[in-house]
Structure I
Amino acid sequence: MSLFRREFLRFLAGSPLLLWENEEHLIASPAEALSVLEFELVAKKLLPPAHYGYLASGVDDDLTLRANREAFTKIQIRPRRLVDVSKVDLSIDLFGTRWETPIVLAPVGSQMAFHPDGEVAAARAAKAKGHLQILSTMTTASVEEVTAARGAPIWYQLYPTAKWAVTEALVRRAEAAGCPVLVLTVDLPVISHRETASELARLDERDCAACHEQGASTYFRVGRKPMFDGLDTSGLRDLDAPALTWDFISRLRSVTRMKILLKGIVTREDAKLAVERGADGIIVSNHGGRAEESARGTIESLPEVVEAASGRVPVLIDSGFRRGTDIFKALALGAGAVAIGRPYLWGLAAFGQSGVEAVLDILRRELALAMRLAGVTSIGGITRDYVV
């Protein structure tokens, strides 16, 4: 065997690609993870195909799902030198509350499909690490349980449904539980076509009847959705609200004192309307690539939304964030905070609460390192000048 061949085989044996394909090299504990991506490998191994498919799927050809990641490669960081970066401050202010970090747990439903402790485990991790948590309407633990586990107020995400009595009851319950902010999702008036999820569900040989109501939509199949306990959901097969318009913001205002954020705004036109209609904030989002198949990453939408908002309301962002450098780029383009979804759910599925905590630790560590290497010491100091 030639020296070249021996060296080549030695290279292959140590290749990260080969390691990732080899199940023997899956991390055995959260402490072993080098990046949040390693948690996905464990989650994929542990979860049933249908549950992993729900988590991994985009829509149609998954173009937007991929675009959310690929868009970050088009943005470059412009680091400054000879700056004292011995101390960095990751804290931010949102609506008068100081947070230790700009990294937020995005709302994701059905978290008990990934781990028995579901949203409660995520809340305990958020408490341990000082992160803001947004709870989904489709939570598998009640807003009261999650708030207690978090030990502080959480934000509540609202799917309005097509039945106002149900919507009003959800809003009033969230406010009574102490939620200061209502996050209205506006990018899913009808349920999207999640082809990858359906394909993986075909591979699932379990009898799912114990947990799922046959014949209902994907969203209303899961048996335990405690936010709908005691509500008359007759006639509701899913969360569609095709008649939702800008007038709905005023209607929400009439029944709550919570701040209202619109989640799913991706254009300057809608950002301008959101401010004009009295929204208290915006979350730039394409539902993690699970709403429309726009083939456009949210980081590409962010600049025009920030420009249209003109500093009048905070602009947050989600979808596709996997690295501290991703978060840095969004902050430089004007985001006030960044919400993550899949990464903390990979951690949850892999190791429960400790997995979520490890994901948050990694992202915070990466963000702090990105700041130091770029020569900036506070979140407020990350300006547009740091990216091109």
Structure II
Amino acid sequence: MPSESARILRDLVRLPSVNPMGRGLEGPTIFEERVSAYLEQYLRDLGVIVERQPVAPKRENIIARFHSSSAKRTIIFEAHQDTVPVEQMTIDPFGGEIRDGRLYGRGACDVKGGLTAMLLAFTRLAREKPKGAANVILACTVDEEHTFLGVQKLVENLKADAAIVAEPTQLRIVHAHKGVVRWHVTTPGRSCHSSRPEQGVNAIYRMGTLLGAIERYADALRRSQSDPLLGPPTLSVGRIEGGLSVNTVPDFCRIEIDRRLIPGEEPLEAPKHFYQYLIRQTDVDFPFAMSEPWLHCPALSPNLSGALIGQLGQAIDGVIGSHIVEAVPYGTDASSIAQAGIPSVVFGPGDIAQAHTCDEWIEIAQIDQAAEVLYRFACAS
């Protein structure tokens, strides 16, 4: 018989919650509604207060509350419900196979394993009602993998003393990470038949010139400043598309920009700085258009989380003997919660190296350890 942690995680993995990531994906595996229904029923069976918070069609945050009569603080356990898509996976993405102490499937590591650990800790609090425990808000959000809609809705009316956000950190405490902002840049052209290209304006050639300027900007950005924990800000062009057919001079070309932020940078200022640089370049003597950012979240600074790190570190020490505090380059929901004035760190079972992989898996034993850590943290006065 599988353990309680394995059973819950297998249930969650077998319920697809694929984030379409801005693409026109459809079908029974898309969006989080199946996981949301499971979580709502599970939590209602515990007898706790449960709320559905609408975010977008078929996408709702699930929020549950444990109230402790003698609580001195309120803490948040936050984990996202969605996963990345499943193309090119070499295992059954929704099989939940258990083998050699590991559970396999899309989301097992990122982040349904962490969600399971939080469910287990929350369940134990609700059943045992330990004296002196904190009030706990369990927030299961949507759309973390693409545009952070869920956590941005969550923090609109959220008050708490601290937050722990589930991500695969190998039971380490992440107290700082980079932020991100993404947008599109388009170069226009004029189409014509490719046998007479001089009659048109090739948008791809224009983008080639623009890309040279963007590469210079990215290099200058890396040398402009540096955070002692996270290093410099960065910019990368991750995707390009243009044209209709090989025998037509293209009248458009579009790229996607990924800009990583360090603490102190304002997400919406980054595209403005980028634009001002490009219009000053002498070789960019043609029009181009920039979209509004379609994703933005700030960096996570360690400035607010000193006491939280100490308290969580003590809980980890009591379970595995010692703890590690580190900064990471990727982004999480923690920065949006911290921006709302709530000290936040990232913690959970699993290794980020397994996230989004073709054979994603997590060690079940780490889920049980994480659940014990979270329970002890919530019980500490």
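What follows draws every value from the coordinates through simple rules; no lab data is involved. Keep in mind the model is a prediction, meaning the values are calculated, not measured. Cβ atoms are built from the backbone, for glycine too; each structure is taken alone.
Consider the structures I, II: one of them gives 23.0, 81 for Rg and Dmax of the Cα atoms in Å as calculated from the coordinates. Say which.
It was calculated from structure II.
Using distance in nm of label points 7 Å out along Cα→Cβ at positions 119 and 199, single out the structure from I, II with the greatest value.
By distance in nm of label points 7 Å out along Cα→Cβ at positions 119 and 199, the leading structure of I, II is II.
I, II: which one has log10 I(q)/I(0) by the Debye sum over Cα atoms at q = 0.08, 0.10, 0.16 Å⁻¹, for residues 111-294 alone, as calculated, at -0.43, -0.60, -1.06?
Value -0.43, -0.60, -1.06 for log10 I(q)/I(0) by the Debye sum over Cα atoms at q = 0.08, 0.10, 0.16 Å⁻¹, for residues 111-294 alone corresponds to II out of I, II.
Quick check on the output: -9500 is helix-only ellipticity at 222 nm (-39500 (n - 2.57) for each DSSP H run of 4 or more, over all residues; to 500), derived from one of I, II. Which one produced it?
II
By the measure mean count of other Cβ atoms within 10 Å over residues 127-134, tell me the structure among I, II with the highest figure.
Greatest value across I, II: structure I.
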